[in-house]
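For reference, the structures are reproduced in the following blocks.
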Structure 1
Amino acid sequence: MSDFDEQERRIARVLGEDEVPEVNNRTLRIYLAYLRKNLEFPCHLTGIEDFSWEERYVFGYGSKTEYEKLKKTQPSYTDTFELLGFDDEIDEGYGILVKVKRVADKRKFTLPLADLEATDKQSKNYQLLDDFSVWFVNYR
């Protein structure tokens with residue numbers, strides 16, 4: 001059995017299904033309830049990959065100086081965040097939104113959970129969030 005098959009089984013169980021269902025309002029609400037119940041706090045997060053606003057800078061066609069200036073007021077995938085809680089609203093485009101605080105300067109942001117991963121790769125939170133992100137990205 002592959003790691004992906006195992007992951008699919010975990011995701012299906014979370015959603016109360018035999019097979020992994022598609023992402024929709026109903027399944028997002030189920031996943032949100034599951035994560036609220038199972039994520040352990042404190043939970044530190046970072047970006048999985050560059051956030052959409054960073055793309056032009058990460059791929060080299062934006063000004064490095066401008067990028068460093070913007071990173072002071074915008075969340076960056078390189079930042080470490082503390083998970084504060086979940087937004088009650090579900091967005092089918094962005095999924096589950098979370099409230100976070102950047103560790104470096106205490107600025108607060110609301111970010112899509114699917115764009116984040118736990119910083120501690122050995123933690124229970126890492127697998128819970130990885131399963132969610134894989135499901136959200138692949139079953140929309």
Structure 2
Amino acid sequence: MDDQDKRIREILGKDFECNIQNALKYFEYLKTTIRYPCRLTGMEDFPWEERYVLGGWDKKEYEELKKDNPSYTDEYELVELIKPASGDDEIFANVRRISDKKIFEIGLSWLECTDSENENYQLIDDYSVWHTNY
């Protein structure tokens with residue numbers, strides 16, 4: 001078991017399965033542990049961006065759409081974490097885009113801290129690894 005697995009086990013116990021019960025446990029943990037301010041960016045392209053990022057779609061259209069939609073290239077400030085909805089295993093984050101102050105709701109597993117030295121970096125990375133792999 002590596003260090004990351006040990007940290008996740010400390011939060012969830014022996015059951016690592018990605019389900020609503022564990023998502024609620026993770027939410028309660030992160031709610032009390034995340035420190036503000038917390039600056040974030042996308043870990044990889046968001047689902048709506050994939051066809052533009054991979055190519056073949058109009059770059060000008062992509063730039064226009066990015067004005068009204070969150071992009072993985074944007075920087076955000078974490079406003080608050082949102083408790084997982086019934087039947088969902090994802091914690092969402094209300095974030096404020098730095099460039100224009102627009103608010104978006106994005107799955108926390110799609111985000112990462114902009115500063116790898118920030119104390120929140122490991123917390124959010126561990127959550128993303130858990131959500132993606134378990």
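Miscellaneous remarks
- With respect to FRET efficiency 1/(1 + (r/R0)^6) of positions 102 and 126 (r between Cβ atoms, R0 = 25 Å, to 0.05), the largest value across structures 1, 2 is given by 1.
- Origin of the derived value 49, 28, 20 (Cα extents along the principal axes in Å, for residues 14-93 alone; candidates 1, 2): 1
Every read-out reported here was derived from the displayed coordinates using simple, explicitly stated rules and does not represent laboratory data. Values in this document were obtained by computation on a predicted structure and should not be read as measured data. Cβ atoms are built from the backbone, for glycine too; each structure is taken alone.
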